[in-house]
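What follows is a set of structures for review.
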Structure I
Amino acid sequence: MAPTTLSKSDDKKIHAVILAGGNGTRLWPISRGSLPKQFVSLFSDRTLLEETVSRLGTIVGGNDITIVTSATAAAGESMMHLAPYQLLLEPCSRNTAPAIAIAALKLTQHGEDPLMLVLPSDHMIQDVTGFQRDLQLALDEAVNGHLVTFGISPTRPETGYGYVQAGATTANDLQAALPVASFREKPDLETARRFLADGGYYWNSGMFVWRASEILRAIDLLLPELALTVDLIRKELAMGHTLEAAIRTHFASAPSISIDHGVLEKITSSSASVAAAIGTKIPTLVLIPTNIGWSDVGSWDAVRDLSPKDADGNTLRGNVVVHDSHNIQIQGGRRLIAAVGLTDITIIDTPDALLVAKNGETQAVRYIVTELQNRNSPEHLEHITVQRPWGSFTVLEELPGSKIKRIDVKPGGRLSLQSHNQRSEHWVVVSGIATVTCGDRVYELTANQSTFIPVGAKHRLENLGSSAVSVIEVQLGKYLGEDDITRYDDHYGRAVESPTDSLTLEQ
């Protein structure tokens, strides 16, 4: 099926697509399944996603940003970080090529064809001015029909990154963009050292710029398995279905493959032969070399490298006291952490999990997460305090037959109208003025007042005032699983009139 006829009346219109579907398991216990690292604050008061948006400056307007993320993340505690921007939800994980394909389809479905800036949501860039300068160079190349990738000038023989090899250039070649000769997998240490010595090799940043129609054309020519899924979605659109519904129907059929493996590597390895075989010219891939203080923040070692340090080389965040300790990293919260006589150690403390690791070994944290998943331990998925668009809740204690929570509702926040089949709830207001719906009654409670929610009663908690509302909730019942909830109405657009299946949709 032919794509929609596209208009290039505004050749330089830019739309940023931010990929926010990763799990960030190597930054556990801060990063978890329901709140991956892109939605976490590691270096400032802003999350990594917010940092990614911020560094775009005035180059891309807020209305021209689409965040591609999982449906689970959007329904759960990550939702509050996504609200200002356009969303594109993946019903399942399929790597970067399908994510980029559906984003390009979204941008072209109404006949427009903007320049498409693709950025990971969980990276860090220290030289924002340099990034914006190099981004302008990349946009100029994309206007001319090129596919553009950013190559980071390596500062060490890194084995944790893939590499992009630039093609040969002449001494008279003053263009910033370089031809791409090849992509290389993450090398062993000896190979990484050779790359550094030889020159012409760059870290693969995962950042790209191209016209939306050009990446769709490249997918159609070089990745036919994905092109088939795109074509099925197009057919659904032609029948009058929404893009969101078509993605829910067909996205799972897409191959799970990165844009590098699925498309870009094929351009560099066999462009001439592929072009001859298909009888058409394939897009040209170029590289913008850059040195902008980039990191994929792929481990706690990377966080330590990017963080400020005291005179002893220590990175400390939270309520921390140290003595005679050197090159240690400690991240905590309100609980006091005291360290004496430690060297080259990382300590990450949360209310329900503590990580202690040797510096240089923190990449192996992913094995801990795998074991937690195998055990079905909740610590890999949720924090004790869970953020929601209306506020947050904290599980204070859970015993057979009872569970105690603290619920904090921000001004204007309202929980869904819901009921439970197997538990009752007692609410005690700690602060603020709570508006309660229970059955046909709607009433207000203030501090030191309480109410009872019987089993099966439709109920809701709201904060109509200007100050936060805090409530202690005591649940009682033989079964207190988080799947015992039916939602009838929700202010934030979450699914209603069906039981939820995980904690990420609770409340």
Structure II
Amino acid sequence: MSRFLLASAWIFLCATSTPGQEIPPDVRLPYAVDTGWTSNDSDEPMVVAAFAVHVDGASSLRLYFDELALAGDPAAGLGSQVSISSLADGATQTLDARTVAQWRFSTAYFNGDTVLVELLAQPGTGRNRLRLSSVDAGAPPIIPKSQCGSTDDRVPSDDPRVGRLMPVGCTAWMIDDCQHCFLSAGHCVGSIDLVEFNVPFSTLSGGLVHPGTEDQYVVDDSSIQSNGGLGIGNDYAYFGCFPNSQTGMTPAQAQGSWFELVPPPPVAGNTIRITGYGTDTTPNATYNQIQQTATGPFLSVAGTALSYQVDTQGGNSGSPVIWNNTDQAIGIHTHGGCSTTTGNQGTSSTLVSLQNVLASPKGVCNVSCAWTDLGQGLAGAFGVPQLSGQGDPEAGNLIVLAASGLTLFGTTNLVAGLAVANLPFKGGTLVPTPDILLAGLPISLTTAAFQFTFPAGVPAGTIAVFQYWTPDPVGVAGWSATNAQQLTVP
């Protein structure tokens, strides 16, 4: 793909853009590749198709497929996979039939102008086909200017709770709901697709540089609840992301932090902080849409409209409005308008319609608050095994402890305790106190489950902690472990 075509497409995009547009400079280009139907008739896994995707001059690439037919059963470890690798920094993403669907037949963002695509087929599992249709190519940006005074007070930051929302180029952040899902601005949601963390500095020309695939999380469309943006004080979006395709971890597990969402405090004596991914060219273009933060005075609360004199730019939409005195979030930054006498503006956490959607989560956000994921899984043959807890701790309810990603067959062991121990064990961490051991539970095609009826008379505040440990020749010291789940009686 020529540099001329990329430049021509970018010129057209600029000519038709509206002032203050926040969409980052990705250009969608046609790029047709068809592997045809292919299969693996050997006795070993093998690459049955491979090709490079190159767009001369692009700062990054993201691929979109019309078809990805991957044979076999990924749950059994017998599914075909497509692997995409950047030639610029070696970042790799591997997708199977399950994660391809979650990513909606697209890939993560890869830095550089060339990626290698490989189709890996398992022996005797059937036919595969890959049809690439288009790519998003990164190009130099146009930077709008909008800040409170003559100088831009934003400085680089590394708040683990705040991510870059792509491809629209807004900001999103995790909150203290049960699944630690995200809030952003409603006017950003029309084209949201994934959230990035640990974002690197941009190129010298301001082109976005993307983090490794382990820090990119695809949005669950079924979880999105938004009013689309109805003006100052009434602009919100609430959604969640699937676990990472490489690590199996949720954003909250990987980042380890989230905001407590509280009502706004009194205006007098309080400082506001805005942290997000606004556009920038100062001191140079490498600061463009990296995470930056600034503080300033809290000006007013008018109903559910917040005003504060804090520097922001396009791309900060969706940022948390942080009560700097306590490090809690009080709303969502949504609108500019700042000057030496006026403020930028946002939507208060107290907006009734926002509170209503927070009380009725959907998709991946819809989990019981009785369960807390404590992490600490230990990788084995199929990555880090995952434990999910199901059921509310009420007398007579069925509690299910379902594990996936174990070895294909064999047995596993469920450890349960009434406290968190976090003991070093077999190269990993034994999270529960080992009060109960259920040994020799059967594994069927990498999955296992144990269920019981919750008893009556358990005092409120009682906790139970569960974790599976499995003999696994690929694991450290010959073992793998699931994440731990804590069940708390309300």
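Only the coordinates and a few stated rules stand behind these numbers; no lab work does. For clarity, every value in this text was computed on a predicted model and none was experimentally measured. Cβ atoms are built from the backbone, for glycine too; each structure is taken alone.
One of I, II was used to compute helix-only ellipticity at 222 nm (-39500 (n - 2.57) for each DSSP H run of 4 or more, over all residues; to 500), and the result was -7000. Which label is that? Write down the numbers at each step before the final one.
Details: I: -7000; II: -2000.
So the calculation was done on I.
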Inset, instruction - Given a value of 5.2 for distance in nm of label points 7 Å out along Cα→Cβ at positions 361 and 465, point me to the structure among I, II it was derived from. - result: I
Legend entry - Comparison of I, II - label where distance in nm of label points 7 Å out along Cα→Cβ at positions 305 and 329 is highest: II
Legend entry - Origin of the value 69, 61, 35, where Cα extents along the principal axes in Å was derived from one of I, II: II
